[in-house]
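These are the structures in question, set out in turn.
Bear in mind these aren't lab numbers, they're just calculated from the coordinates by the rules spelled out. No experiment lies behind these values; they were computed from the predicted model shown.
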Structure P
Amino acid sequence: MSNVRAYDGIKETAGQAEGVHDFLTLEQPLSIAINGEPFTLTMQTPGDELDLTHGLLLTEGVLKKGDDLSQIEITGKSAEGYTSAVNVVMDESALRNVQLNKRSLLSVASCGICGKTELDVPQGRLEISSDQLSTEHIDRMFETMQTGQSAFLSSGGCHAAAAFNAAHELIVLREDIGRHNAVDKVIGALLQDGRLKDARFLLVSGRVSYEIVVKCFMAGIPNLLAVSAPSSLAVDFCKELGITLYGFCRPGRATCYSRA
């Protein structure tokens with residue numbers, strides 16, 4: 001099932017109008033419940049909903065890396081056949097109640113902390129990374145990621161995230177209309193495949209904010225690379241949490257803001 005859809009429009013260029021047939025990225029709501037109780041409603045691009053749910057629960061602290069994977073039931077479908085609602089079945093005694101009921105508001109695709117009542121500050125620090133990284137490595141990884149961005153190539157309106165191993169080989173790539181959803185989908189896929197420890201580099205197609213850094217830290221990935229700029233808080237937290245951060249990763253150049 002495609003994650004883009006064709007739409008007609010009228011393109012105006014220097015006073016001239018012409019009909020166009022464009023592909024746009026799909027955006028649909030996904031409702032996530034835990035043991036039947038609403039947890040969050042997030043806007044996302046249909047596809048990989050189980051990855052998104054697992055990744056979101058891990059990065060929100062509901063699950064931990066050593067936990068048994070929770071059972072997820074698909075409880076709703078849209079008229080087009082897309083998954084629109086899931087229910088996560090978990091042992092009540094294993095729930096980390098401090099993290100629950102913080103997503104009672106709508107979470108939009110572009111915002112990783114919308115709906116929260118307070119800012120979560122993660123504790124700890126990742127082990128110092130000995131991973132080798134050069135501009136050649138960075139270029140090769142981003143070229144690999146960009147080649148796999150089918151939704152972006154069709155629509156121009158989709159973000160991507162990708163995880164690479166120590167040999168700079170692609171492990172998993174996911175796309176979504178939201179930067180944070182793309183990251184959660186990657187982390188969720190790694191978690192389900194038991195390959196989270198193999199991930200050494202997390203690449204994102206947009207900017208890096210505080211929320212992306214926290215997701216990277218919760219997944220235990222020591223290197224974070226972005227096409228665009230990091231925020232000031234992202235750099236501060238990378239230094240504090242032991243994450244090596246590169247921004248403005250363009251062919252032949254990149255800027256390191258935090259070197260663990």
Structure Q
Amino acid sequence: MKLPFAASVLVIASLVTACVTEQPGNGRVQSPPNLVEAARINAQLGVDYARQGRFDIAEDKLRRAIEQNSNYAPAHTGLAYVLAQRGENDEAEREYRRALAIDANDASVHNNFGVLLCSEGKTAEADREFMAALRQRNYETPEAAWTNAGICARKAGDDVRAEENFRQALKLKPDFLDALAEIASLAYRKQEWLRVRAFIQRYERSGKLGPALLYIAADTERQLGDRNSAKDYEIKLLQEFPESDQAVQLLRRSSTP
């Protein structure tokens with residue numbers, strides 16, 4: 001986020017909360033503050049600060065927004081995100097529930113709440129939130145909810161359901177990198193080498209492989225007998241991500257007699 005922009009919005013917020021009007025014969029008097037607009041601006045500031053990782057300031061702005069308009073769902077959602085980043089999951093859950101009590105049709109909130117629940121091991125409840133998100137026809141990124149549902153199903157030990165969910169995501173968006181990475185990793189665990197190769201190649205057409213996928217790709221090519229391709233992936237891993245856990249693992253494996 002650009003700090004100059006945030007600073008300019010902060011000035012606007014101070015103007016919104018204390019406007020003045022002219023009253024004939026009575027001079028200048030202060031009008032009631034526009035708390036609805038102030039809440040919207042403070043909530044946006046809070047989200048912007050959260051994206052920067054400045055959670056203390058973000059929480060202050062979001063709590064102020066809630067004080068100004070307790071029925072503004074995005075403020076509760078933003079606060080829930082901040083609290084979750086700090087590990088205050090119980091309070092984060094309460095804020096997500098408050099947001100959904102205000103607007104039960106917000107697909108993004110259902111999705112984000114599902115992510116939190118899944119991280120706590122509440123996989124069945126998380127799946128209900130992902131499905132609630134997907135029922136909203138105005139949801140702009142359903143592939144994200146399908147992918148998150150797949151990750152959560154895999155965490156619950158249901159690899160069949162996980163793959164079905166990843167495939168649903170890819171039906172909607174064939175080049176969705178998160179789903180491609182997850183389904184490639186799932187195939188790798190099953191040692192389905194040709195499928196891993198196919199998903200890795202699809203991923204490479206749209207994005208750059210990170211350390212985890214480079215390691216998977218290198219090992220897959222070795223299993224398939226293509227030593228040259230395996231070496232190429234290994235070199236990329238060591239050159240581009242030398243500090244990664246995968247690079248360390250590769251070096252240890254290479255040094256083993």
For the read-out relative contact order in percent (Cα under 8 Å, 6 or more apart), a value of 18 was computed from one structure; give its label from P, Q.
-> P
Consider the structures P, Q: one of them gives 62, 46, 31 for Cα extents along the principal axes in Å as calculated from the coordinates. Say which.
-> P
If helix-only ellipticity at 222 nm (-39500 (n - 2.57) for each DSSP H run of 4 or more, over all residues; to 500) comes out at -7500 when worked out from the coordinates, which of P, Q was used?
-> P
